[in-house]
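Below, each structure is written out as structure tokens.
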Structure I
Amino acid sequence: MLNCDWCNLSEEDKRFQVYESTSWSVFLSDEQDYIGRCILVLKRHCGSMSNITVAEWNELHNLICKVETCLKNVLGATLCNWSCLMNSFYKESDPNPHLHIHVRPRYDKPVVINGNTYIDREFGHHYAMNKSGIIPDKDKEAVFNMLKDWLSQ
């Protein structure tokens, strides 16, 4: 679709793709407000979860299991929050939503990456809006490599 950012990703945009299946791509999110935060994106343009096929649902289920297991094994996530929030698309006068699902790993213990400690201060509560998602590039790269390596096994 011509005017869809998710349908027209550049190679730079795909730099942090940690996994790809037949129907879905998994990206490490630019925002690392929760370490390991990822986005699952349907590879075909589709505006609603109610419009995905049975095969895409089945693949999504398997992918959720795989990604959640990865985040728990690799980074020590206690649980994962999954959300499909399409609100931002509707800020535009001519909305063109593309189905994507956020996963926010949550931690009851600190996560240490390259000697830097990250603490989930909202653990046990809803995720915080407008929380800083800036982490050093070397830490983001390390998280990316750990997830990609585990998911490619």
Structure II
Amino acid sequence: MAPETPVPRPVTAADLALREPTLLHPDATVDDVRRLLARPKVHLALLVDDAGVLVAAVDTEDLPADARGDAPAAALGVPPARTVPPGLDGDEVRRRLRAQGVRRAAVVDDGGRLVGLVCLKRHGRGFCSDDQVAAYRRDRDHGSPPRAEGSDPAEA
């Protein structure tokens, strides 16, 4: 009898997630979020408590133009609107993000703990990886010249 060929496990949101997204503490202000979202490639501010629980996920559309800079940002983002469960199939993650017109979602377990961040690339055919983001950060931090459109390793 021939050995059985293992059936490949479907790729999940947890598999696709960036493991070290930039995080803010839950006491972050509107100005803190504005500064973070002003950075290239940052499209979603994740406010996470000391236990790793996602308190809010805030994007630029959540920030009213007249919001006071010292106001708490946590009240502005609603986590369930921008989250996916870790076991969600990767193709379904892509469909959900496209249907919502967004490219980022926090991956959150049943206890509300942040697992990571799925980051759909601009062209929509793939997801950013930790290696690509690390390469982008190295280039940025070492003053490398900006890459041509479409050649950025993260294409985020």
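State the single structure among I, II that was used to calculate relative contact order in percent (Cα under 8 Å, 6 or more apart), giving 28.
Matching structure: I.
I've got another one for you. Here Kirkwood radius over Cα pairs in Å has been calculated and equals 16.2, so which of I, II was it run on?
Working: I: 16.2; II: 16.6.
This value belongs to structure I.
Readers should treat all values here as calculations from the given coordinates under stated rules, not as data from a laboratory. Only a predicted model underlies this, so the values are computations on that prediction, with no experimental measurement involved.
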